[in-house]
Every structure is written in C-alpha cells, then in structure tokens.
Structure P
Amino acid sequence: MRVTWDYPPEKQWLNLDRNRDEKPEGFYFRMFLIPRDGDKGVLCDGKIHIEMKRRVAQPDGSTHYEFVDSWTYKTSELTHSKKPTALGYYYVPILTWLPHDVAGEEIEFIVIYEHPDGQEVGTTRPIRLKVPRKVF
C-alpha cells in the first residue's frame, strides 16, 4: 500500500484555539491509500498513524527533527470521500498540535497505514511544511 497526500497546506490551516488569535493550530489534508497493484486511492479497514516533528537548529549549524505529537485513527473514524475523484477515494485527517506552538517553524509529518492484521504496510516520505506565523 502506498500512502500519498495532497492539498496545498497554505489553504488548509486551522484556527482551533479559544482565543481565535491569528496563529494556526492545525491543518487538514487529503490522504490516498493506493494498493501496490493499483493507481487510485481506496477505502479500507486499518489504522492511520501520524507523527509530527519540528526542525531544531543546533549550535554547530546542523539541524534535526524532534518529536512534537502523534495521532492514531481507525480508518472508519476519518472523514472520507463518498465518491471517487480522478485520484480515487481519499481520507481527510484533521490534526491539531495544541498545546504546542509551532507558528513560524518547519514541521515534518510521517503518515503510516497499518493493515488490520497489525502490519505496517504503507508510509509516506517525510512531509515538510513551513507553518505560517499568522493566517487568520
């Protein structure tokens, strides 16, 4: 199973805090689960694991990504397309990183699909995004 995603995140930032300040506190995206022998997204049983990290600069100029948060959803719990698009069926994970503040930082996501038998059978390449300081 291949896991791919789309939506330009600059259009998908979410304002989820009580203060309704201008900083984004999350985002959503379309995620496609594509069988190895297919070319379009399908709906299937299993779990989706999403891990978020933030880029951290070191004094020597190098960088690394440190863990911030993670989410696990059963595919049956996620919003999904009712009809296929040209790319097939998709899921829509909605992520909030509250209480963490990553406005203005570079973040990285890894999305993993776990088959109902417990085997991890699909993983995205790291998805790196620059979180805007203000969007609302």
Structure Q
Amino acid sequence: MSGWVDQRNVLLLQDAAANIGSTLQQLYFTLNHPSMPAGATSDRFGLPPDIDGYWYNAHATLQPSSSTTNSSQLLQITATLATTTTEVTSSVLLGSNVQWNGTSMFESNSTTADAYGQKFSNGTILLAFGG
C-alpha cells in the first residue's frame, strides 16, 4: 500500500508544480501584453496547503531555452514534499524579457504563497514567489 500512496503523492506534487508554472506563465503573458502599463501585481496559486499531511516547497531557475530559433527562456520549477525525498520538476517557456528573483521560494503553508510579477517601463518583467 505504501507504494500506491507514494505514487499518488508524486502525482499530486507534479500537479502542484505544473499549477505553479502555469500561473507564473499566465502572469508573464498578462504583464507582457502591450496594453499593460508598468506596475506590479500578484496572483494566488489556489493550491492546497499540504499533500497527504506534508507541506511542500518549490524554487525555480531561469535558463536559456535550448531552441536555436528564438530567445525564449525556460523557467524550471522544482517542488519537494517536506521531510521526504519526493521531488518533481516542471518547466514553462517565457520570453527573453523576463527576469526571475532566484532567492524567492514557494512554501505551501505560507500566507504569502503567491506569484508576484512586476513590469518595468523598459518592458522587462520580474517574476518571483511571494508578494
């Protein structure tokens, strides 16, 4: 039975990581639209605070896309189930004008577990966890 529970937790954690990536990607697309003025906003992830009684955290890294046809960047989200070795990754594609606050971390049991985005007047978009 333990194997089934472990696999279910992996699937739930993978779903959470994909949700985090999708939310950050949608925040980027919204801020990147030409009609959006410079400014900051945040969005809640809408995720449960725990998976099977374990809270989870995530961090992300931004790296150039392996595609040679454009200058997009890949945001890789790594999520970990607390006090376990369960870890998953999920990635989303973002534009060349994005920056990631690499020191920010998502913690599912935090009151500031949200996505933060800021668009600057030069068109650069900063994304991070928390507000």
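Read-outs throughout are calculated quantities, based only on the coordinates presented, and are distinct from any laboratory measurement. Everything numeric here is computed off the predicted structure, so don't read it as measured data. Cβ atoms are built from the backbone, for glycine too; each structure is taken alone.
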Structure (P, Q) behind the derived value -8500 of helix-only ellipticity at 222 nm (-39500 (n - 2.57) for each DSSP H run of 4 or more, over all residues; to 500) = Q
Determine which structure produced the value 15.9 for Kirkwood radius over Cα pairs in Å, calculated from the coordinates; the candidates are P, Q.
-> P
One of P, Q was used to compute FRET efficiency 1/(1 + (r/R0)^6) of positions 70 and 118 (r between Cβ atoms, R0 = 25 Å, to 0.05), and the answer was 0.60. Which one was it?
-> Q
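Given 3.2 as the derived value for distance in nm of label points 7 Å out along Cα→Cβ at positions 6 and 54, which of the supplied structures P, Q does it correspond to?
P
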Comparing distance in nm of label points 7 Å out along Cα→Cβ at positions 38 and 62 across structures P, Q, which is largest?
-> P
